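What follows draws every value from the coordinates through simple rules; no lab data is involved. A quick note: this is a predicted structure, and the numbers were derived from the prediction, not measured. Cβ atoms are built from the backbone, for glycine too; each structure is taken alone.
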Structure I
Amino acid sequence: MESPLLAHAGAVAAAPPDAGVAAHYGSLHAEQRALAQTAGLVDRSHRGVLRISGADRLSWLHSLTTQDLSDLPPGDTRQALVLSPNGHIEHHLTVTEDGTSVWVHVEPGTAGPLLDFLLSMKFLLRVDPVDVSGEFAVVSLMGPGAADAVPGDAVAVMREEFGIDVVIHRDRLADVVAQAERRGVILAGMWAYEALRIAAHRPRLGLDTDHRTIPHEVGWIGSAVHLDKGCYRGQETVARVHNLGHPPRRLVFLHLDGSVDRLPAHGDPVSRDADEVGFTGSAARHFELGPIGLALIKRTVPVDAPLRAGGVAAAQEVIVPPDAGANVTVTLKRRGMLAPPPRR
């Protein structure tokens, strides 16, 4: 679905996976400053939107995802994952409850496969998941003034530290943006949003992950994985790594060489000396930090080792530490260890 905001003055269309919305509106750094320092609105209407109704919706989602959703209060927002049986990440969900339904938005192109999975797990429970992407759209508000710009006719509002995701009727998209602009909110594209996301060390499914990624590797433990909830698909892998092992790879933040006139592309190899140690996920030009990126590399790479991402020199900053996991402390007690010494 192509956004009507691509007809906005200065709009330049984004490439996949963000096709259908604008990459920018003619002023990348000004758009970033608005998102970081004042108030900006990002068209993310290419994302998938699901609505789940029914009396069993929260307990059902709780049993299927990595997050504790059994007691999700109306208005609260949580991140959740759907894992494969082997613990690999299949879906990343942003979830909120409005008192009568659960609203979920997901990466572009993933709403259909997620709905298929949910329907296969419906059984006789009182749940009704529906893909409503054709009727509803997501916009994101960011910056200190973002809260004042939430439209009054929003269907769902998802508030997080990084910003506010708002679900609106798709046919209201142009009107909502026009109202926001009259209040001084700057319309920003995906390039600006992505630059701030990368700077905030927030991984994105499909860009900073691959088909083998497990939650520990990208730092989603805690934010999207609840470690004290009941059984769900893939939990054995999460528990085993958390308690006894280490993830094989770790997400790092890259400070890229600013003298190079290009950014590494998604999937470009990351190397240390002559050895390939991982792949480039996302990369962008930040209005303050310059060229930056995220990469998934081998856990054993020293944290101070210089890297090259797609041939571009890069210094790494730790996001996921090499010693992540292995949280069980084993205490051995020898028989008679606490007994008093023998009397002489």
Structure II
Amino acid sequence: MLDERKTAILRAVVQEYITTAQPVGSTHVASAPGVQVSSATVRNDMAILEQDGFLVQPHTSAGRIPTDKGYRFFVDHLTPSGRLDEEAALQVGEFFGRAHGRLEELLSRTSDLLAHLTHYAAVVVGPNVQVGVVRSVQVVGLSPRTAAVVAVLSNGQVENQTIEFGAEVEDARLTAATVYLRGAMIGRAFGAPVAAPSSGDTAVDEICAQALQALHRDGDDSHVYVGGAASVANAFDAVDVVRSVLTTLEQQYVVVSLVRDVLDRGLSVAIGAEHGLEPLVSCSVVVKSVMVEGEQLGTVGVLGPTRMNYPQALATVDVVSDRLGRRLAEG
């Protein structure tokens, strides 16, 4: 454990580097709260902090910058319980006060809100569709040989798939298929086994079979929404780092695996190499589960450079996850 003065020096270096992205010199640190010693003393302590792995000197005669270990100490021991400023809290309240409509739209707009508030990339992982109970299902004709099958779930999810037929289908058969599907699916968990249709009409049975197959084709996928990718791009100077980060954010499976792994390890913050994804080694991730009646129905988080403003990110993710959970509970 660091003594009080070295702790204050590390705090000053981290906070200044988060703000400026420039190596921090001893002269600036010497006047920081809790330090108040000579620059020479600060230099000696900074050298010790470097030996212990908390700081690194990128160039000879330059100031120091935090390492992942330095950020970890800052997050675990020095980060206060952050609170959203009044303006941000007002934006969150107004957003969820007006939030209505389809779940997909809510999650997408939530990721944009989170990105706007933090200026980092925001990730919102929605509930798996199979946790929802079917409230309504309908087969709607689009043309003589195509139809849309639409299922509305209790968690707000709307599953909408198009099916095609080998021959023209009458509206009466689509209506009959709708009646069968409603009887078989409403009130049951989405994705639960449904008995093979046996209406006595082969054409209706085929419509039902196609509809069920289409609805359940992607039933195991989580819905992922990423907002503010451009903000992350602006946070890095190296083009290859930006390209690597943006490419990773485009891979839905990787993003879902990342946030789940962080949470499974009992973390709310993963810094640099801690999350185990080489393309994101220059990034930190702050995540929190979205809970509804004691059940995890999703995740929200932000991804930014390791020099992110951790108190602000933690406070924002905490408030947004809480409000999203309350909104989902309201249906």
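Here FRET efficiency 1/(1 + (r/R0)^6) of positions 50 and 202 (r between Cβ atoms, R0 = 41 Å, to 0.05) is compared for structures I, II. The highest value is that of I. Across the set I, II, mean count of other Cβ atoms within 10 Å over residues 26-33 reaches its highest value in structure I.
Determine which structure produced the value -14000 for helix-only ellipticity at 222 nm (-39500 (n - 2.57) for each DSSP H run of 4 or more, over all residues; to 500), calculated from the coordinates; the candidates are I, II. It must be structure II, since only it matches. Looking across I, II, the calculation of Cα extents along the principal axes in Å that yields 91, 37, 29 traces back to II.
Here mean count of other Cβ atoms within 10 Å over residues 98-105 has been calculated and equals 13.4, so which of I, II was it run on? Among I, II, the structure yielding 13.4 for mean count of other Cβ atoms within 10 Å over residues 98-105 is II.
Could you figure out which one of I, II the value 4.8 for distance in nm of label points 7 Å out along Cα→Cβ at positions 90 and 194 was computed from?
That value comes from structure II.
Where does the value 1.38 come from, among I, II, when Cα Rg over 2.2 N^0.38 Å, for residues 106-241 alone is the thing being computed? Computing Cα Rg over 2.2 N^0.38 Å, for residues 106-241 alone on every structure in I, II gives 1.38 only for II.
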